[in-house]
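Multiple structures are listed underneath, in structure tokens.
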Structure 1
Amino acid sequence: MAMLPPKSLDEVMACYRERGHRDYGESVTELQHALQCATFARSAGESSVVVAACLLHDFGHLCHDLGEKIAEEGVDARHENIGANALGHLFVDEITAAARLHVAAKRYLCWRERSYYEVLSEASRQSLALQGGPMSEEEAREFEREPFHDTAVRVRRYDEMGKVAGMQTPDLESFRPLLATFLRPAG
């Protein structure tokens, strides 16, 4: 059964604890992938918004119950929209826009930097095909007009990096204070 959107940061954290064990693929779990992306971004000196967006960008994978190998079955769950919709009432627009746009950012980077495709893992290439392949020039220009597209591109670069089996990262709770700074004001 698909989960209801979280009502608080506590529920977001609980979702990672309860569903983060799921296989992301590439020899890491969903939680490991999120923590690795955020850790790589933090280590590179990225802004706090990019680090937080890296942690939350794939939240949509935790929200559905379509299985862990849906891409192999030719299914695109549109996890980017699921996650952005689930988190949109809790987090500021830049965070949820990065989640919503990170798949488009992969397509954009494959259009803009032809060599980017070469750094994609086999699973990323498989999902890219399901997601529409590299953008056309018209799609790319439209993407560039999206608010926060630049944040999504930065997140996407770390997304590809966060697939290291056995990598040590800070734990989820260590990111709670950072995530709390991007909560929407109550009311």
Structure 2
Amino acid sequence: MSEALDELFLFGEEKMEKALSQLQKEFGTIRSGRANPAILDKVIVEYYGAPTPLRQMSQVSVQDGTTLVITPYDKTIMKEIEKAIIKAEIGITPNSDGICIRLPFPPLTEDRRREIAKDVKKLGEDAKIAIRNIRRDMVDKLKKVEKDENLPEDAVKDNQDTIQKLTDKYTNNIDKAVEVKEKEVMTV
């Protein structure tokens, strides 16, 4: 196999891996009825004029599986943290006692669980579209390599099969991830 082909497959697999890990990251921010600190990843607090991620300025722990406890390192910014949590629209109202902020996760209704499951499927479909776009880019680059290096027809066919196998592998990984997340969301 030529260096250009090695590079092509390395590039493609790396991109597909990124698409899968992005999906996993997005799944982490989806509320499933259980307290999950990853839901706070998108909360940004205005701290001395600089936007700072909440998890960099406080300790976040899970209490009894349904409550997140946020303990800021600097107690003077409790109000700013509460405002940032409300502004991030995560669907939970913060409760502060002056020492820490509690985020109680209410149990999800059956309808809400179904809505979230639909969102999970949609995210999975978006990730599959990204994988298919990467496949298309790889096939286009393969055609360019074929032209540049004058590859035999059977070698091109073998490489296209390899690209398809890679695509199938990541599509199956996405399906599994969606299935696991749906199960988590639908479990009461």
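What follows draws every value from the coordinates through simple rules; no lab data is involved. Note that the structure is predicted; figures quoted are calculated from it, not measured. Cβ atoms are built from the backbone, for glycine too; each structure is taken alone.
Tabulated results
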read-out	value
Entry that produces -0.81, -0.91, -1.14 once log10 I(q)/I(0) by the Debye sum over Cα atoms at q = 0.23, 0.25, 0.31 Å⁻¹, for residues 93-140 alone is calculated, selected from 1, 2	1
Value 10, 40, 38, 11, 0, calculated as P(r) over Cα pairs in 10 Å bins from 0, in percent, assigned to which of 1, 2	1
Test item: relative contact order in percent (Cα under 8 Å, 6 or more apart) calculated as 25, pick one of 1, 2	2
If P(r) over Cα pairs in 10 Å bins from 0, in percent, for residues 5-84 alone is computed and equals 18, 50, 28, 4, the structure in 1, 2	1
Among 1, 2, structure where mean count of other Cβ atoms within 10 Å over residues 133-140 as derived comes to 14.0	1
Which entry (1, 2) yields the derived value 3.0 for distance in nm of label points 7 Å out along Cα→Cβ at positions 13 and 29	2
Structure with the greatest value (metric distance in nm of label points 7 Å out along Cα→Cβ at positions 21 and 61, set 1, 2)	2
Origin of the value -16500, where helix-only ellipticity at 222 nm (-39500 (n - 2.57) for each DSSP H run of 4 or more, over all residues; to 500) was derived from one of 1, 2	1
